[in-house]
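Structures for review follow.
Nothing in this text is a laboratory measurement; each read-out follows from the coordinates by a stated rule. Model, not experiment: these values are computed from the prediction. Cβ atoms are built from the backbone, for glycine too; each structure is taken alone.
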Structure I
Amino acid sequence: MSLVTLTSPQAASASTAAPLRAVHLGTLGGTWSIARAINNRGHVVGDSPVEAGESHAFLWKNGKMTDLGTLGGMTSFASGIDDDGRVVGCSELPSGEWSPFLWQNGTMTDLNAHGAPGYCDAAVARGHITISFAPTPGFTELRAVLLSGDVKTVIDLRPGLVSNAVNDHGQVVGADNYTVNEDGYPQSTYRAYLWHNGTGRALGTLGEMSTPSAINNLGQVVGNSDTADGDRRGFFWHGSSMTALPLPADVSNAGADAINEHGQIVGSFSKRGEFYGFAALWPTPTSQPRTLPVPAQVNSSQAHDINDQGWIVGTLDYHWTTGLRTQAVIWR
């Protein structure tokens with residue numbers, strides 16, 4: 001584990017901003033790692049290759065990264081963790097299929113939603129688990145399910161449904177294929193939805209496709225939407241309308257990945273004409289973003305989640321000459 005203390009120009013200009021510390025979380029023995037989620041205890045989950053090369057889900061807490069293993073296949077990844085320490089993600093099975101899992105108290109349990117590789121995801125909040133999977137390859141085969149204790153509910157709105165996040169109240173956000181073509185394939189028309197107690201509602205778009213990334217316990221939703229002029233913007237939704245997150249004039253593409261209970265939002269953006277993007281924090285849904293500090297050798301960065309303490313997890317993508325590749329990091 002290594003520590004880099006930096007202050008970005010944007011952060012330094014804010015009177016309430018303190019210098020951020022970027023902590024590298026390490027790896028499971030391989031050359032890279034990705035941090036995907038953090039809970040309010042500061043525990044982080046993600047994935048990293050073991051020394052033999054296969055990527056495994058990990059749990060990082062108290063400065064130590066632990067290999068969570070697999071469901072018998074070669075690889076796995078962790079995508080969510082709640083404050084009670086429940087970890088969810090997806091794993092390859094011995095058959096080559098994939099299935100979402102629940103890891104708790106040292107045991108990984110198959111959630112029995114076996115499906116095609118590349119079509120698996122899971123999220124968790126206060127014991128509510130939402131999963132996406134496809135029994136056979138194809139976006140129209142995608143299915144979304146909410147597990148709340150012993151109750152299993154299929155989220156059945158339209159073909160090709162995915163669920164991306166859930167909050168403590170069991171409210172689920174995801175995207176559905178609003179239309180499919182004559183061959184049964186989606187026409188790039190994903191639309192964000194919010195689902196609760198059997199009822200779904202459309203969240204709208206900023207012009208074209210929209211996909212939500214997270215929902216907090218106030219019912220505030222963030223995600224990404226394409227605009228009519230071809231740009232991608234992060235959005236904020238609460239109750240009735242979708243609004244674009246503010247951006248500097250020289251930024252063309254941005255996305256929002258997470259929101260905490262204080263309305264702080266993290267994601268990333270890139271400037272017009274530039275290939276690489278950088279992790280960003282919106283202190284409020286109406287304020288300009290601040291880029292998160294990174295070392296000089298970093299080509300790009302991404303912020304994936306933020307907890308209620310304002311701790312942020314994501315990745316740093318280093319220049320190839322450093323030999324560091326992609327590294328999981330927590331900014332705090």
Structure II
Amino acid sequence: MDRIAGWRGGTFHLTINDRRGHGISSDFVGNRLPIQEAYGGQFTKLSELSYEQDFGHGAVNMRIGYFAMGNDLGGISAGCNFVNAAFCAHPLSMSGDSSWYNYPNARWGAAFRIRARDNLFVRTGIYQVNPALGLEKNAFRPFAGHTSGVILPIEIEYTPGQRPGDHALPGSYKLGFYYDTADAARTSRTGTGTVSGRMGYYFLMSQTILREGTGKRGLAVIGAYTVNPRVAAQITRWYMAGLIQTGTFTGRDSDTIGLGLVHAVLNPRLREAYAEINNPMSGMDALPQGETAIELSYGLQLTPWLILRPDVQYIVEPGAFSYAARKDAVAVGGQVKMQF
């Protein structure tokens with residue numbers, strides 16, 4: 001925007017997203033933790049139309065318009081070294097237990113990032129709740145539907161070792177809370193009633209724990225933990241942990257190898273309600289408490305813009321969230337990522 005209109009620190013964003021294909025989880029395995037990252041909303045849509053402005057040499061950043069709130073909040077970018085969407089890049093409990101939305105889904109909103117110190121950031125904003133904007137018929141109709149509430153988040157991030165000259169190993173630690181004012185169905189044995197608002201808490205981290213030389217080679221650990229009240233949540237607890245080694249074999253300084261585990265806990269109230277109606281003799285204890293995904297991936301950096309990532313995943317209790325008895329599943333596949 002500096003060249004176009006003379007506005008320093010301004011950026012205009014326009015993104016159109018198109019997805020096609022079949023879902024391994026939805027069409028074959030039937031599990032809750034999506035085996036492939038890029039799936040959902042299999043049509044062309046407007047994903048961002050926004051304006052971003054820096055103030056005070058980046059001390060304050062503002063973004064307003066039509067965009068995904070997850071662009072600014074609640075993400076672990078290092079988790080995208082895995083293929084399963086449960087690692088990349090937001091815990092699914094956020095979008096599964098509230099009106100939180102991530103790319104490529106967009107709503108109207110305003111986001112603010114404040115640099116309190118060189119290694120301390122505060123993020124907040126206000127974001128529209130409008131389920132109609134997720135429909136294919138409204139893919140290019142950002143004013144369709146109506147606002148049923150707003151999401152009010154706040155996130156604090158501490159980033160040690162990120163400044164030039166820092167002796168600490170680089171890391172990121174995020175602590176967040178969000179409140180969704182829209183009404184939602186109450187989670188209960190009777191399955192009736194509504195609640196006025198939902199909330200969630202999260203802690204996210206990534207930390208380099210070993211560095212080899214002065215380049216990119218090193219070992220990092222990532223983790224996530226979320227809490228959502230039982231009153232209106234599908235996933236009440238979320239646990240994620242992983243190890244990522246950057247630099248593998250001789251001459252492969254940009255390749256990565258990752259080993260990760262994620263576990264999603266199904267709300268006990270939902271298990272109890274299902275068991276009372278469908279399996280009263282055995283009760284809720286006969287139903288799985290949640291689903292677990294374990295993944296081993298290798299990121300092969302073929303060119304600066306091309307990554308090939310083969311992976312293998314093991315899914316434990318894939319029928320947990322549909323109350324179905326399914327055998328554990330093994331998925332072998334890969335991902336091709338091009339970034340220009």
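One of I, II was used to calculate P(r) over Cα pairs in 10 Å bins from 0, in percent, for residues 65-224 alone, giving 10, 33, 32, 17, 7, 1; which?
Answer for the origin of the read-out: II.
If you rank structures I, II by distance in nm of label points 7 Å out along Cα→Cβ at positions 105 and 241, which sits at the top with the largest value?
Once distance in nm of label points 7 Å out along Cα→Cβ at positions 105 and 241 is tallied for I, II, the winner is I.
Comparing structures I, II by distance in nm of label points 7 Å out along Cα→Cβ at positions 233 and 249, which one has the largest value?
II
For which of I, II does log10 I(q)/I(0) by the Debye sum over Cα atoms at q = 0.10 Å⁻¹, calculated from the coordinates, equal -0.66?
Derived from II, not from the others.
Using the calculated result 1.8 for distance in nm of label points 7 Å out along Cα→Cβ at positions 25 and 121, pick out the matching structure from I, II.
Of the structures listed, the value fits I.
When mean count of other Cβ atoms within 10 Å over residues 81-88 is compared over structures I, II, which one is greatest?
Comparing I, II, the top value of mean count of other Cβ atoms within 10 Å over residues 81-88 belongs to II.
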